[in-house]
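We did not get these values from a lab; they are worked out from the coordinates using the rules stated. Source: prediction; values computed, not measured. Cβ atoms are built from the backbone, for glycine too; each structure is taken alone.
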Structure 1
Amino acid sequence: MAEPGYSPLLAAPPATTGELLRAIAEVEGDRDAYVEAGGARLTFAEWDRAADATAGALAELGVKAGAVVSLLLASSADYAVCYLAAMRLGAVTSGINPRLGPDEVESILATTSPTVLVHPDETEPPDGGWRAVPRRALAGMRRHPPARRLPAADPDRPVAVVWTSGTTGVPKGAVFDHRNLTAVSVGAGPLRAPFDRRISATPFSHVGYMTHVAEDIGHAMTTVVPSTPWNAGEVLALMGAERVTVGQGVPSQWRLLLDHPDVERTDLSSLRICGTGAAPVPPALVREMRDRFGCPVVIGYTSTEAALTTGSLPDDPPELIARTVGRARENVELRVVDDTGRPLPAGELGEVQCRSAAVMRCYWRDPERTAAVLDAGGWLHTGDTGSLDAEGYLSLFGRRVEMYLRGAYNVYPVEVERVLAGHPSVAQVAVVAKPDPVLGQIGVAFVVPAGDPPEVDELRRWCRRAIADYKAPDLLVLVDHLPLTTIGKVDKRALSERAVALPAPLRRRA
């Protein structure tokens, strides 16, 4: 018998996400599922009906079980309707961030060969063997008669391909099925509760939406969708007007919200919790968020392939949130191993690995890459370096590929960034390596200053208070902002290219 999905609102939730939406629509149909900037709304009952109608229209275009539907769409109710419509036909949704470059988009389309590509009205779709559907046609598809026949519900059927950011090469597609989505719901943690109203922080093509949609449905949560590009003033206004209960964003977004002049006159008393992650979080920022918003702050960590990994608890102190990314979620196993795969004791540095029912099934039609990251025991090799403490809290030191050798010493940029982020003159920071003819590699700190710009010697002295002197950056570059990838993370590749072109430091530091 199929394992039922998870929902705190239903006594016996169905096995698939499409069925879960139908069940929730029957009991919470009038509740908002989506609210977009500009005022557009979609209730759960409307979502359910629109998914049925759109499924009928997609079926006429040739979409059937196992086919791929590509959504080259911004975050929106339209995206959600197409996603659930494809699910009901047994199809796989491949979300494509519209901010990706043409080569990345064409690579994804060539890899998946979709039956249908839904694209923005203002862009000409790439040529291929698919049916191209402009976004403006979706309104008419919502009036189409439902599909006459739907495939039998199968919790093991793939439903989503989520693409890695591609910052280290061609994007890879992580495949998830209904059981994966259920596992994410079970281990969701404190950022989800029945009837929450959550501000969306990442593109819907990101793992944070694609694998969490069942969790949102099962909790009858309202997703509040800002417009693109992200704007602090608009987000504040939406959070206040829509009585948002869950705030989410990366540290740089929270900094912009706190510094915005409207923050003091915006009623944010509805917030019950705020979440952050994807970059080091200074303790001072956590305290400021707690004081200003009057709610707990938690941090989380995962990867596209894992979908769910760790998180902190609402009562964890700011220093712990700054130093770690929390503990394994309740349905996740976590370990740190050496180069031979031997689990390491607390305090020792190694590769972070996780195992859970939320982990992707495979990379899309790429068994070689799949075998490289998913072993026979089901452990996902994240490629991240970290250590566990005695209580199971995970500290990250960055990607193995980001580690550099300064002289004979290993330096992990995340560790240096965590220390520099605590300096009062540093608003944001990213550290990358630069080739050096004497030391092999040296560290370059790109800093967005807070107040008076810091000097490199000042930052080096600050680092030596907490970490080894050889880890302190050799060069400092002051910038107005840090470049971001299409999913809002700091673009280390762009910074590395800039660092290579910098002149060598005038004074050697051993």
Structure 2
Amino acid sequence: MHQLAILDHSHIWHPFTQMRDWLAREPIVIAEGHGAVLRDVHGREYLDANSSIWTNLHGHNHPKINSAIQKQLKKIAHSSALGLANEPASLLAKKLVEAATPHSAFRTPQLSKVFFSDDGSTALEVALKLAYEFTRRTRGPKAKPRFLSLEGAYHGDTVGAVALGHIDLFHKAYDGLLFKTDKVMSPYCYRCPFNRAKPERADAREYRKCNWECVGAVEKKFVAQKRKGNAYAGFVFEPAMQGAAGMIPQPETWLKQVSAIARSNGALLIADEVMTGFGRTGVQGSGFGVQGLHRNNSKPQTLNTEPNLFACQRENVQPDFLCLAKGLTGGYLPMAATLTTQKVFDAFLGEYHEFKTFFHGHSYTGNQLGAAASLASLEILQSEKSIRARQKLETVLRDELKSLWQLPSVGDIRQAGLIAGIELVKDWRTREPFVLRERAGIRVCEAMSRRGVLTRPVGNVVVLMPPYRTTPKQARQMVRALFASICETFGESKV
């Protein structure tokens, strides 16, 4: 065993990891990375098929981001945002506001203020605290702000963010620490109890048969809460696709419909774009990977051709809070941002003695190195070269994923831009799931690693989320490694 692996076993406690299993084998110790390729301490190479847990946008060792960090490092690495401002953070805030408010359509409310923090959890924590106190200040001090989020929601691991989550495996142990939030059904077409369609070899959103009961459930929840005399303060959601819930994609117009319901009932919209932001859900407008005619309405879908950086923009939904992290710095450094409106900002203005200040902060708020990396990342994202490359990669990935429909244990393939979730089942005809103790997803991903492709499952869902610098050849290699690994793991061949 390599000396670094021994040190890891001796001292490091890994996140979301059963350490008994971890200590039973030599871990892969990453030494370097270039583009979509990672290399370990033994010189073995792997494709980074989940962008280093959904963070890396442009590939490892991108020369433009490297140069931006090096240039900033010659000036200063960090100075406090408590009582001081700095150049890269100020420029970044302006760029984020511009990106969150493109030139066409809607634009209310206007996102104009940026609060920097450290990661996705803290970005949601900031939004939650601001929404909570804003509600008390606008509805009166006796208000008891309450929040609604989706079944299967995961919004981070700080206490407030955990309270917004509804995955028992992650959250139940901390019930005694949390405040109460409500949940409503997620639009999980593949396993929706209201979907009358029999399984087909296609994305379940394409052949679903329903009457939008998932939207009706959201409306009922808002109406019922309003009748209690305590309308929801905020509705929290991941637009386009719920990540840790199992890569659950939303059918077209779901977000637009439920956002309108939330707005009509006085709730603030809190968009968690920690995973979906910065072009992850694709370059062009609505569609979410489901192209052409939809069987439910038989009407062709109109695509917005204006490049979008955020998933909300695909359906012209403008939140009151936009939470960003992961890819903000291109995956280089821990940094997050919560964007909000002038109206929210104004509720915290007052004389010093009134103590209306937002009493919340982080030591590394607005860190210069992180801001410099983020500025470089945004410049890359908005370049024609990057846009074209992402469009091509999305198409290649979609075409290659079609081969997996040949396998009996592939139940659903769902794609939103450059995010793909492949749900493994015992039999696609019945949708019968593997129980967690069978470790179906983990076993497939272990087989993929032996073929030089690294990713992590979400339960029985294998995730493919390649960096944007992934070549078409590398994307094909990722999917073909998954195909072979499924065959090996379950001892199956084509249907």
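Suppose you compute FRET efficiency 1/(1 + (r/R0)^6) of positions 33 and 481 (r between Cβ atoms, R0 = 41 Å, to 0.05) for every structure in 1, 2: which one lands on 1.00? Answer by label: 2. helix-only ellipticity at 222 nm (-39500 (n - 2.57) for each DSSP H run of 4 or more, over all residues; to 500) was computed and gave -8000; which structure, 1, 2, did it come from? Computed on structure 1. Can you spot which of 1, 2 the value 0.45 was calculated from, given it is FRET efficiency 1/(1 + (r/R0)^6) of positions 153 and 361 (r between Cβ atoms, R0 = 25 Å, to 0.05)? Label of the source structure: 2.
For structures 1, 2, calculate FRET efficiency 1/(1 + (r/R0)^6) of positions 137 and 313 (r between Cβ atoms, R0 = 25 Å, to 0.05) and state which one comes out highest. Comparing 1, 2 by FRET efficiency 1/(1 + (r/R0)^6) of positions 137 and 313 (r between Cβ atoms, R0 = 25 Å, to 0.05), the maximum is at 2. When relative contact order in percent (Cα under 8 Å, 6 or more apart) is calculated for each of structures 1, 2, structure 2 gives the greatest result. Computing distance in nm of label points 7 Å out along Cα→Cβ at positions 441 and 457 across structures 1, 2 gives 0.8 for structure 2.
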